[in-house]
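Every number here is computed from the coordinates shown, using simple stated rules; none is lab data. Remember, it's a predicted structure, so these values are computed and weren't measured experimentally. Cβ atoms are built from the backbone, for glycine too; each structure is taken alone.
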Structure 1
Amino acid sequence: MNIKTRLLLIALILSISCNTTNRIEKQTEDSHVRASKKSIAQTLQEQEHLPISERIALYRKLKKENPAAYNFENEDEMTMYGYRHLWNNQLNDALEIFKLIVDEFPNSSNPYDSLGEAYLAVGDSVLSLKNYQISLKLNPDNFNAEDQIERIKNPHIKSITPKEKFDKVYTKQDYIEDFQQLGDKLVEVHPNALKFISEKDFWETIEAKKSLITNNTTFAEFAWHCSEIIANTNCSHTSMGSFFYEKDMLPDNLVFPLQTRLIENKLYVIDAYSNSEKVAVKDEITAINNVPTSQLITGAFKHLQSQGHVETSKYQEFNMWSTIIIPYALNFPENYSVKIKGKQSPIKLNSANRIRTPYMDSSIPFCGKDLCLEIKEDENTAIMTISSFNYYPWNNLDEFEQFVDESFKNIKEKHIKNLIIDVRFNGGGSPESSIHLLKYLAKQPFAYFSKTDNSKGYGMQQPFKNGFNGKLFFLIDGQGKSTTGHFMALAKEMNLGTIIGEELGSNQFCTAGQTILRLANTKLVYYVANATSKLAATTLPDEKGILPDHKIIQNIDDYLNKVDTVKEYAFELISRED
């Protein structure tokens, strides 16, 4: 797997749509311009039964006969359409699609990069090299093309692994130059890099990091410093790719050997692993290596990205990656001891014999799919689970629309009075999916993006005539990112129903898309938002996530007993009102 494919997959795992090596353009929120224009990628997707040659011919025919009817200018959407085929191992189809994109956008670097990857996949290194060289010439910052050219020319040279890079030491000057480059690029690429932090504070943090560098600073220490600089943008679309790379770097013996859960500033053990004879599940950790838990968390949170000043998303991130974050926050101790509430002496821990990272929350029983409709036994209440809006015109939007259409048909036929829409764990996705669902819920026409963003093609939206007329309840959490913030912002602005849970991880203001960048000396890769998608819901604050009407947080007992506290509260509300 080359670096480009790896980065694309990481971005998709993070529910951040991506489509290029050094430039991931606005895919999640605002690059699908199709109000008066149809999606050409979706049109081709609907003709998958045709051979690729006939689909390409259809593209050219439509462009010749009716160029204003389709979004032929959208290079990014077509690129993702090509990658859909590449990832499905439909190599010839992907190759022909990328050839088409090169023909359509001959002055753009990315199509040649994608075509180079496709040629490499079919084993043609000569044409792969040629296209990577063109891509690099058009965009000298395209580090993927640079790396692929080097690999093709020198196939026997092995790349340094993350584990090998962990304790690698670069020169002091290398680190300082990369800090400066990181700050410069964040401000240059990110349209709102200084929205939630002053310019003075932003650059003072970077200067402070420079002063900490010594001749013995390792790459791992440098990377941890960089994560704080990046987190200062307060943008959920800007990061180092969650903690996947830090996990790959960290030696096994340095991993924190307890699985923990942070709940309202209290850190609990939820799996003791190899330390079950020393600590127990539900023990509260008050200090690690003599560092008070509150101090440790405060320091670690500075390195976790969020949208605005939302902290619930940082709780979620910490709980997923605590076995990795804690070693970085404590500067990689070789041994760990913990202070447990109610016990006098610190407990020295054994090294981890196994870990589960990222640790996914299994305390809330879901239906097992991203999209589910469940009808309660009394047939008065339905629960619609929307764990993802990751459905796009170039891929599978029809799957989402079909699920929603059939669900509301079922709801109407059964005369459902109460509908719970559960968007917890939803990392975002396409505006098309969000809009389609909202049309069943809204009682009046609504604007999706703000007036300044109307050029993106999402004007006034008309509700469906067969929309839901009963009582609505929304379940939210800190993992609700990106488009989920758009969806819930409009739900709140239009007062569609009762919102239950914790502060959402996003809101109506979304810095979107991604540009993937790499530092010149240390080669550290990071992701920077490159676009803004602001909703018409302008009365809500940009620095906060969508707030619930009823703040409900799962306590440690309910977590361990797998009690869905938030959903149970919704059922209780419904029973009271009925």
Structure 2
Amino acid sequence: MTALGTKRTMEKTVNDFVINVATANGTGSQTSNLIILHSMFEMGFPVSGKNLFPSNISGLPTWFIIRVSDLGYQAPGDVTNIQVLMNKDTWLKDLEGLEPGAIVVYNEDIKLPVEREDCVLLGMPMTKMARKINPKLGRLIANMYYVGAIAHLLGIDESAIEKAVQVQFKGKEKAVELNMQAISEGISFARENWEFESHFCVESREKNPDSFLIEGNEAVALGAIYGGISMLSWYPITPSSSLAESVIGWLPELRKDGAGGSTCAVIQAEDELAAVGMVLGAGWAGGRGMTCTSGPGISLMSEIIGLFYFSEVPGVIWDVNRVGPSTGLPTRTQQGDLSMLYEASHGDTQHIVLIPGTVDECFEFGWRAFDYAERFQTMVFGFSDLDLGMNRWETTGFQYPDGPMDRGKVIRSQEEMDTIVNYGRYRDVDGDGIPFRTLPGSGLDPILNRGTGHDEDGVYSEDPQVYYDTMERLKRKIDGSRPNLPEPVIREEEDKELGVIFYGSMENTIVEIDDMLGEAGISVSTCRVRALPMHPEVEDFVRRHDMTIVLEINRDGQLFGIIRKEFPTELIPKIHRVAYSDGMPPRARVYSDKILEVLNEVA
């Protein structure tokens, strides 16, 4: 049963551990994993889950990492404290990778050796027990027995488990009854057969009654709906598909007109190029169009993205980053698309990029993206990643739009047109680089949007000075957006010993990194960039610190490269980088160690 002895009393470790469930894709394990996650969430302490799934439909290995931390740490963690073995294909490797003292819960019906004298080994005939309940569904129900095993080891409230099961099988009472029976049998088996008391345990905390768990992709979808999306075009690609599916799922409830029809059109396009072309058409017509994709889709959309920039048509693209290049690791996470988004398409281009770091910001930027697109008459990117987009995060609610939509400089009548001196579709009449536009159906002329060289009136031109002036105006327009975009989130220490700049889902690891550096005697101030082009406060942050390190989840340090290109030359020697990417969500120890390496090199 265990190589470490029989039941004994030891000091308890409360709400501080990592569980890793190793199963195979397509076996129904995600349901069981989410029941564990949600039952702990119902008990009120911080918990996060990371789903590491394969890029095929069924059969390949999948892992689910659950991090419990009263300190609120959400990174995967450095070691696995409790390992569940359900997959014969990774059985030996999962077992070999454990630290001494780990607790191993395994399915005895998988006839493979469990040989670790320095670990606690706890077996249960999960498949055999499940088949007694329902022979046809035994393979699926077997997963519920490890839910029971974990509940017994940690002391999870059975009422919290039952509530989580009810949520997972909403409206399916027979499924609730069947799965609760399996979980209860798993608890009973563990209690009666395992002479071991885990020193890891859970204790309830006061739960905010308004809190709930939601994926980043669904939060973006809700934000887009509240932001007035009128056309969604999309082509399926992991990890952005669930964003489009969430829009589709919520439309019947949130976006019906008085006659019961939808106020948002949804089109699944034949490819990514068609999808972004539809967004261009919607923006030209005065609608709020959006598509969602990942890096490979952005590559295919590149030409029309340039058309958005040069013809100055508003639109929104959400890029949920996965690991590249090429097909790369389609179901792993990265921040490798940042520089591509910022300068997407050929020629000189520069785009607004919104970078959420929390699900609250996913919602907020979901609606703000449309306002920015129409105010600055350009394509706006939302930049998320698989970790933030496809995992569940806690929130207590969203910041809803508190005013009318910002439609920008739109002329809707001849009376308004008469107030504009020397109107031209591409003429900057007030110095901010943004021209006025008209919309089809208003009866106002001209309605021109050219992808070729054009003068201020929209007339075709190859005149060198006209082209130069146009490109300078476009640059002035996008540069002028800096103070209007989301400002950075700055957490600053008084002594300002070290500044750390980061962005996106690194937000969910930065607190633990900060604490680890604090243990090494290093005081850290942090600055989370939330948009490109960067807000002026980011440069001010660098000026206030003797040394700054840019943290990124990619190989080449893409934000670091943008900073080196855009910041004054005298600041560059103060700025260093830590860039690391292996497809996993960022682990605090990896980044804190690399920061220490940089500090040692500089010293």
Structure 3
Amino acid sequence: MKILLTAINAKYIHSNLAVYNLKAYAKEYRAHIELAEFTINHRSEYILQEIYKKNPDVLCFSCYIWNYDYVREVAEEFHKLRPEVPIWVGGPEVSYEIEEMFAQNPAFFGAIIGEGEATFAELAEYYCKGKHKVSDLQEIAGMAFRMPGENRIYKTADREPLDLSTIPFCYEDMEDFKNRIIYYESSRGCPFSCSYCLSSIDKRLRFRDIELVKRELAFFIEKNVPQVKFVDRTFNCLHSHAMEIWRFIKEKDKGITNFHFEIAADLLNEEELALLSTLRPGLVQLEIGVQSTNEETIKEIHRSMQLSDVEAAVRVIQKTGNIHEHLDLIAGLPYEDYNRFAQSFRDIYALKPNQLQLGFLKVLKGSYMYDHSKEYGMIYQGKPPYEIRQTKWLSYEEVLKIKLVEEMLEVYYNSGQFEITMKILDVVYPDAFAFFLHLGEYYEKQGYLAMNHSRIRRCEILLDFVMEERKIDRELLQEALLYDLYYRENCKSRPYWARNISEFSKVTRTMCKNGKLSHIEPFFYYFPDKNTKSLTSLPKRLEEEIYVLFEYEKRDALDHQAKTTEITKQEVLAQWENAPTKF
């Protein structure tokens, strides 16, 4: 008997915690359970072929909005080839509107509904022990299946919530996760009721035993895992739990592993903020869901949040400069029209987070938002990911404008590749939303959208756009862009406006002691350092050029930019006097 647990991930670097947990929990039948992981970048034909070669007796799929279309296609084709193999599905994408889901997918035999570990373990027992009675399947809680010989779906009793501490640790063999993000779960459920989120349905908040958690986190640290992402929906909803974990990773830190937490910033108290301020730069990164700054919208989506507390907490976190923070916004929420969303964007952008994640509302089956979508005049994709196209307050044309903002935000802000340039342009364009929109419209007008561009080409396009409006000195913007290029990497090629590198090759030979791991470049401007979140005025041109040394072996722990040192021409000359050959 071979049961094949199949995951189709969004990217190779991702792993699917669900299938690993299922196999770990069904420990008595591990010898019969095999895992297969693919990505949505694989052709469905390739996934079909690989699954067929594995010759499963039972085929199971983990279903999410990003892979559901692939699952449906592969399952349908596999069922044609092996109609005798039962196909089971599980996950949030198949846990609601069961009758409709089965009607649309005749290849599916059964579905595990909701929390799956205990249900899957009993299902594995059913197949591995050769049980064939329908009555045995009916006794397994937490699932639905096609009644053999009948044109109806049978749904079993609901499954009681699981004690998280009973799930075995699934990461003992780290070879399977080399060069991949590790996902970890220390709690399930959520105490809040956000109307767009499926986690709000499960109010049974449960925590894994803290001593188990500590042992498992110590394992990751000892194995030098680069990143561990907690999938807890609101990690800091229980103060004592969050503090225990943050204290522990601080104590055991070896300077390598980064831990990602999704938190509610307004819940952070003084004790938590004080502890966070003492962590090694890069040990922790925080994802903070703001979603909107419109109080009417926040109330309507059942968010429990004080915006003033969020802003205060973010500024305290930023003051220490040791934590990379993501702030999230959602476009398409109730009572937020185009202009009000633009204000939400400006409000959050003004906080200058390391990343501002602009997403679009997903109308998920089972959510409050889904049940009230007609009331809100919502038109959304009929297929996953069910992304909003229009609401009572937001037209499709306006959604397309926000998408332009999103694309430019990703390229020029969230990428971190234009840090200095963006700080300068913020002075020239105080309305960040309007800036990104007009830049996106420029891309659209020039036919640059949906094209792959090099970093230098992105610089050229931005330069051309800004120069059309002549709001800034060309030399200043060119130097800022050149600075950003070398801030991230020692470029193999240079933009057309950069000076010929041979003009200062002797300085390079003198100042760059470690070859390609450093670079030196002359500038006529001082640019802001990392501690400067925003500028109040533009840099002034210097009478005499300075040199900036970029050291790529000494990168910043948060944004991975090179360490920079400003060196005056006199200091360069002084070092040159001591060099074997003269200027």
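Computing relative contact order in percent (Cα under 8 Å, 6 or more apart) for each of 1, 2, 3, which one ends up highest? Please list the in-between numbers first.
Numbers: 1: 16; 2: 12; 3: 8.
Biggest value here belongs to 1.
Any idea which of 1, 2, 3 comes out highest on mean count of other Cβ atoms within 10 Å over residues 341-348?
Values: 1: 11.0; 2: 16.9; 3: 20.8.
Sorting by mean count of other Cβ atoms within 10 Å over residues 341-348 in descending order puts 3 first.
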